[in-house]
Structure I
Amino acid sequence: MKKLLATAAIAAGLLAGGNAFAQSAANTDNATATTSVTIIRPLTITKTSDLAFGRIVRPRTGTGTVTLANSGNSVVAAAGAVALASTTSRAIFSVAGEGAQAVTTTIPGTVSLTSGANSLLVTLLPDFGSTVTLSGALAAAGTATLNVGGSFNLVDTQASGAYTATFPVTVAYQ
């Protein structure tokens with residue numbers, strides 16, 4: 001009986017000590033995190049002017065080059081090609097969004113103009129790289145202007161006609 005009482009006393013002591021140990025070993029702590037978000041206005045792009053080379057006379061022989069710079073509206077024709085007095089313009093795009101934000105731009109390197117079954121390959125000459133930064137500051141409107149000129153070789157056998165095409169300019173926030 002003494003042995004049974006001693007075992008019961010030891011078990012009771014272990015249980016009491018275990019609870020006391022569990023309570024004293026419970027250690028809690030906490031930390032905080034900051035949450036944030038920056039909301040910016042949507043990005044838009046609007047075409048304000050088309051790329052128009054005007055009227056060009058093809059060379060009598062050989063190949064001429066026709067160029068409309070991205071910084072003006074004057075067409076330069078060389079090597080026998082002749083630019084006639086006509087309406088010309090570089091393509092102009094207006095980008096609007098959140099000020100001071102970097103914007104990725106995408107434009108094809110060339111565009112194929114067609115007139116019926118005939119085609120003419122124009123190399124596009126943008127005045128911007130693959131990234132532009134909008135004017136202004138965060139929390140204010142920002143803008144950028146994108147200008148696109150072009151150049152093409154005009155052979156003496158190019159078929160007469162009105163050649164047209166479209167090309168995309170894409171912008172996205174970085």
Structure II
Amino acid sequence: MLNDTLPKYFDPRKHATHEVTLEGRLSLSQFPELSAALASNEGDAFVHLDFRVDEDRRYIATGSIKATVQVECQRCLEAAPVELEVDLCVCFVYDEDHAKNIPGDYDPVVMTDGEVVLADMVEQELILALPIVAYHDESGCNPVALKYASSTDDAPDDEIKPNPFSILAELKAKKN
């Protein structure tokens with residue numbers, strides 16, 4: 001079911017038992033930690049989750065999160081769009097001790113009183129998917145900002161710089 005509004009909380013046990021599928025969008029503006037890392041918090045994250053109980057009776061959700069976010073280009077310091085696509089395979093657990101016992105194929109999500117805050121889970125996954133450094137293509141960067149970023153444009157080519165070791169050469173010549 002594609003909803004414009006997804007539930008704030010959900011019970012993974014109930015959803016997995018009934019093999020529910022959640023689809024919808026969440027506004028990026030409702031993610032405070034993610035918004036702090038972005039140049040702009042406009043846009044939506046599209047969420048698709050399929051819940052089920054696996055053969056070992058674990059509550060599982062698989063799916064994806066897709067979003068286009070605006071991050072700061074490290075070359076021109078303007079907003080640069082970045083496509084984020086996160087494939088999810090999570091296992092819902094009661095506490096950190098249970099998280100240690102799940103297979104490595106699953107990422108643990110701890111339930112609080114049997115519920116999970118959907119926006120918090122999505123926000124953490126998007127933060128983990130952010131690139132460490134982001135750039136435009138050179139053609140997409142602001143040309144004025146690129147001029148200042150180049151070290152070769154700072155000094156004129158015809159200027160001859162004095163050799164800092166010329167004094168030592170003179171002393172050596174006088175000694176001989």
Structure III
Amino acid sequence: MQITQRQRVFDGHFKVDKLTVKQANGKEVPREQFAPGHAVAALVFDTTKQQYVLTKQFRVGAEQELPEIAAGMIDQAESPETAVHREIHEELGYEIDELTRIVQMWPSPGTSAETITVYYAEVSRQTGTGGGLADEDEHLEMLTFSQEELLAQVFQDAKTMLAVQWVQLHKLGA
């Protein structure tokens with residue numbers, strides 16, 4: 001399969017492209033692609049307090065508030081590592097001591113061009129208040145969980161479930 005044509009049909013907060021895809025048999029078919037950009041996310045563990053720090057915020061797609069790991073978009077010409085440091089500070093107020101890359105994934109490759117690079121971050125210094133950026137209309141609540149509480153929590157967000165499972169396998173030996 002080959003993309004033979006691409007047209008931006010919506011250019012707002014997110015982007016949508018109309019593609020023409022040429023199949024192996026020569027037939028060309030139209031497809032829409034959600035093109036939000038690329039993101040980072042991190043499960044944050046405060047080594048001093050021995051607690052996991054997550055966020056809770058309203059998500060338009062889910063139409064409800066969801067507990068989830070800190071996350072945000074990678075700015076143009078910014079590395080994923082720089083972006084995750086920025087996002088953790090903006091959302092939770094922490095500086096990262098140690099950062100481990102878990103995976104770069106396509107959360108919904110059937111319709112979206114977005115990738116998310118997921119990390120595990122150990123922190124010990126909270127130098128800001130967190131809560132998100134007012135000029136980006138972010139309204140975040142910080143949540144803390146002990147290890148037992150984190151593992152008992154039922155998450156609906158895929159990147160959060162993946163990060164928690166990674167911790168179970170790689171940090172807790174479960």
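Here is how the numbers come out for the structure above:
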quantity: For 1.5 (distance in nm of label points 7 Å out along Cα→Cβ at positions 30 and 86, calculated) the corresponding structure among I, II, III; calculated: II
quantity: For 2.3 (distance in nm of label points 7 Å out along Cα→Cβ at positions 38 and 126, calculated) the corresponding structure among I, II, III; calculated: I
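Every read-out reported here was derived from the displayed coordinates using simple, explicitly stated rules and does not represent laboratory data. All values derive from a computational prediction rather than experimental measurement. Cβ atoms are built from the backbone, for glycine too; each structure is taken alone.
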